[in-house]
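Pasting the structures in now, so scroll down.
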Structure I
Amino acid sequence: MTGLQDRNREFLPHIEDTRKPTAKIADIGTGSEAWLLDVAKSLPSTCQFTGFDLRSSAFPPRDTWPSNVSFNIHDMYLPFPASERGTYDVVAVRFISSVAGREEWARSIANLITLLKPGGWLQWIDSCNFALYNSMPGTSRAACQEIYDGLDLFRDKADPVIGLMMQETKNPRREDVFRGLGLVDVHEDVFSSDRLQDLEANARDKGTRNIIACFLGCLEGLVTVDGSGWTAERIERLKEEAMREIDSGVYHTLNQVCIIGRKCEA
């Protein structure tokens, strides 16, 4: 997780429903649940919070759940239970896409909208446009770049619009997808991941190591794919070379995209 991701822990200021003492908030792709629990601590105990994820492996033990927090296994592409539909003031999605094509992204958004009350907000935060930079002249970033370039098999999506591995070649018009599904008050902000720097915590170095490790993990899944060109030996060699490049000051940036929209009042 990058420093900017750590700071993206709550909501844009004009999502006023999060200030309600009875707000109900869903976190999609809750993962380690850290964000949801942080938000729960910052809002009244009368608010309700639900984390959804594909698997429960990262959920905390049930006996440690705060009384107003629950976790459920669910795929955001599948219909939500009737008991959940139309009950949430805010649905938050954060950093879950590798590359999402327009059609599949629209399908997931349409499904998430069903969770919202009339007037409720959908907030989607994700990344794109990974780039590598040298902080010292004459240093190499070739291994890091080879790792990123090796992810092309994961980018094979029709009309990609968002995701960690995506590179924008044109304006993806993400706001049009939100509006086309009936959301109003739609707004998109795009920030560079290096706009906030914590030099004492060495956040840029840590973030680059983390994301390269993530990419290497994806490439490990290609070792058994015929014709991929990836072997365990190649991955290990690139890992060692990439870490040396980062030692020499190579770092990455990403665009962090935050897009919001409100469900029309009944």
Structure II
Amino acid sequence: MTYTRRMSTRYPGCVVVLIDQSASMAEDIAGHTGITRAQAVASAADGLLDELVQRCVKDDDQVKPWCDVAVLGYGGQGIVSMFPPGFVSTSELDRFALPSATAQDEFDTGMHWIKPMFDGHTPMAEALQRAHQMIRGWIQKHPDSFPPVVLNVTDGMANTADPHEPAAALRRLGTSDGNALLFNLHLSSSQAQRVEYPATTPVLEDKYAAALFDMSSEIPPQLVETSRFPLQPGARGFVFNGGAAALLHFFMWGTPVGAL
């Protein structure tokens, strides 16, 4: 376990965001009436992309190609890439921004790349398989970069196939700097107590949330240092029953921005 490579033009990073776009994402996010889970996730993902772009701007005000980003939605339309090429460099993200629109909620960052969508079932296993294919090809081009980071946000069960093996296969991928990281956030309207970044197996009545914990990577010490959150040794990148604040925090610390 190293996770020490700083991102640069020679050693770009890799971030893949997986977004549940199933029908249940049309429900309001906990604590915010009138704001759907899909809207909150899209806005938080927009904030992440904007933050990555800003971190890649240096003295000459040019956005450097220091990180490659992909966003995959999974729902009734199957697996949909938000960016046609698949991976897009931070230096080119502005080309894929959506037309400007009036801010509609408190999570709005101003720049928009992700359109809120919700329909159909939850093909999480297939999304993990697609991410695996993309990351495997990326690693062949960048074998010595900081390992790819995958952020998966979902509100329910994977109801097309078992996601455990695709998740394990993804985590087995790696660069010379360490294995790929898979972090999972479970959105819910449940009254159950929130669980954030546990170091031991939590007691969860929701078996699908428990599966997400099993699928989640241990957080490397280097990301623990940038989390601004009290984490125990061995903490996993997993949140259960996350609301809006947990969602924003998850996106912002889960990527290795400290390596930029």
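For the reader, a short list of remarks on this structure follows.
- Given 14.9 for mean count of other Cβ atoms within 10 Å over residues 170-177, calculated: source structure among I, II: I
- Label whose coordinates, when Kirkwood radius over Cα pairs in Å, for residues 146-185 alone is calculated, return 11.9 (choices I, II): I
- Highest-scoring label, criterion being distance in nm of label points 7 Å out along Cα→Cβ at positions 130 and 154, among I, II: II
- Among I, II, structure where Rg/Rh (Cα atoms, Kirkwood Rh), for residues 210-249 alone as derived comes to 1.03: I
- Given 1.07 for Cα Rg over 2.2 N^0.38 Å, calculated: source structure among I, II: I
- Ranking I, II by mean count of other Cβ atoms within 10 Å over residues 26-33, the structure that comes out highest: I
Every read-out reported here was derived from the displayed coordinates using simple, explicitly stated rules and does not represent laboratory data. Model, not experiment: these values are computed from the prediction. Cβ atoms are built from the backbone, for glycine too; each structure is taken alone.
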